[in-house]
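Every number in this text was worked out from the coordinates using simple rules, so none of it is lab data. Computed from a prediction, not measured in an experiment: that's the story for all the values here. Cβ atoms are built from the backbone, for glycine too; each structure is taken alone.
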Structure P
Amino acid sequence: MLKIALYGKGGIGKSTVTSNLAAAFATTGRRVIQIGCDPKADSTINLLAGEPLQPVMDYMREHDEPPELDDVMRVGFGGVRCIETGGPTPGVGCAGRGIVTTFALLDELGLLEREQPDVVLFDVLGDVVCGGFAAPIREGYADEVLIVTSGEKMSLYAAGNIAKAVDNFSDRNYAKVRGIVLNRRNVPDEEAKVRAFADAHGFDVLADIPRSDDINRFEEEGKTIVEGDPTLPLSRKFVDLAGLLSASRGDVG
């Protein structure tokens, strides 16, 4: 089983990358779960025809009894199982606590045992690497981390903080950084800046995702680009990334 956490600065396009990667895995026959770990709860929307999914934390606030899996999980494009953690009421409480609470609940409900996924993707806000947001790394949920970044200064700064957070757990056999996904913003010398960052940390750049109006066009339709037009070169980039990540674990079927 591949268990991958995608981290990066807020607004850098993690959810776009994660949902397209989930769709790419699904089109190659993998059984996929995507868990959105952002209080905005919009990670999976383009796998669900543009329809938002009620987050776990919202459900728990609105009901006296804890949910069953089918209360908080929906099946989207390609059979991808979609879950959103959500967060506290805005202005009240710790957002990272929503992740910890949701993960504990999913463990109790036997998510992995019931669904038997080939791939689990965690889409995690990376601006604040607090205990809650670091849970996919430090609690053994994810085995590998993908850092999504552009060549923008603050994006690379956030990427550096994420790398430090992962390194802090390096002696505990927790998740390791698998590599970098360059999600372009067309800033000057972008590729050189990101490759310099990757080289300085000993990371590989696993995918180079160009800016594309096609992504925006299909997201307006509530779709990933992989669903919208799998023949496009950009769709192939996500399929190739899925293949690379599978091959790295010996799963090339």
Structure Q
Amino acid sequence: MIWRADIHIHSCLSPCGGLEMAPASITRAACAAGLNAVALTDHNCARNMVAFAEACRRYGLAALFGIEVTTSEELHALCFFDRIDTATAFGDAIYARLPPIINRPDKMGDQVVVDIDENILEQIPLFLGGATNTPLTDLAEQVGAAGGLFIPSHIDRNSFSLMSQLGMIPDIPCDAMEVTPACPQETLAAAAARSPALIYASDAHYLNDIGRRYIEIDCDRFDIPGVRRALPHCKRRVANR
């Protein structure tokens, strides 16, 4: 089966995400964009996964459950699981590694947990945009040990990326690396030499961004083993809209 998948999407839990980004709204927008598979990847927390999983069931979307972790080097990395309980437990462990900075919604952005009907259940107190105390290599090992997929985020971006923080593409265990369409050829070549696959994703923080970049992969099941096998053969796509 061909999966049209956007696997880098933020909900209203991320302080940089719009309040419009409730899981139910995300899944409706994903369907409208022609996707049939998605992943939720909030910053350093996974508390909107229950509503996200239910929304995906209602709208017939396959799903992975992720976290975008900020490492101690202040770069972003995507960590994916195919079980809600595994993702939530991993997210709780990551949250415990954040600095004790209390979020100020008026200054830093809202961080809300919602239910399937978009009712606000709680505000997460610690600022989710901070850097954890976990180095990149340790995080990669921890995700692998938990049976997840590990993908450094937007590696060519001018902030929170491998290139911006390290100035190079290191040799680390990963399942893919996320690049942007503007990625320089030199960086693409270096990433291709270090990673089994290169992917596109939207990094959506607003509904209109969902599906603007995505991948097509061919696998029977959209789960960790299936996606891992299919990623090296994925096709990177940019939506015409």
Structure R
Amino acid sequence: MNNFSFSSIAVVSSCYKEKFSIPRQSGLVSEAIAELTLLKPYAELEAVRGLEGFSHIWLTFVFNAIPQGDWKPTVRPPRLGGNKRLGVFATRSTHRPNPIGLSVVKLLEIRSEKGEIKLILGGCDLLDGTPILDIKPYLPYADMIPDASGGFASEKPFKKMEVQFSDSAKEACISASQRLNVDIKLFIEQLLCLDPRPAYQLGQFGERVYVAYVYDFDLRWRYLETERLEVIDLSFREE
């Protein structure tokens, strides 16, 4: 059996600062912006020549926040409510024999500044600090198969939660949007309507406050009813 060794070609600076709340697939939250920085010796404009002609790219990355060796032959996909086991290779579980992920993201811009090459990405599902192993262009004629079967996840997740905002949260969204140049209210709506809670907590509501660290603030919300939640506030974190 052959053993292989790979090195990172880039690292991602993402709006998701912790695992909780990251969407389970890319493209579900269009306002999730990330910045990919190529590492030396790959940080050359020559290495991305022609990439600007593609709207989307594939990223091969490492689930670096998952303990190595922490895998089982079957997993409980959240899409099935966490109650049914399937083979790990029939899912996109982060707990795999080799902790490698694959994600397609929108390529918004290529920047060359201060000797660095950066790719600005939209619709990402990557944790801040994620190591990138490879970048490939997305080819619609080959990568999009209209009659493909999607197994237990053949349908795009539908909107589950109604998201409402407190007055203070609305004001904070305006301020954050101006600071970050991102529609933060839309980002939060896209993120929370998918209900990021673990499967065993679905359907619960009450006074419990949930917190997620995204962009440069802590996002706090609570569930008012089974399908309705309230964003309480956004607390800016100073670095």
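Some observations on this one:
- Among P, Q, R, which structure scores highest (criterion: FRET efficiency 1/(1 + (r/R0)^6) of positions 97 and 145 (r between Cβ atoms, R0 = 25 Å, to 0.05)): Q
- For the structures shown (P, Q, R), distance in nm of label points 7 Å out along Cα→Cβ at positions 169 and 217 is largest in P.
- Among candidates P, Q, R, the computation of helix-only ellipticity at 222 nm (-39500 (n - 2.57) for each DSSP H run of 4 or more, over all residues; to 500) that gave -3000 used structure R.
- Which of P, Q, R yields 0.40 [FRET efficiency 1/(1 + (r/R0)^6) of positions 9 and 81 (r between Cβ atoms, R0 = 25 Å, to 0.05), calculated]: P
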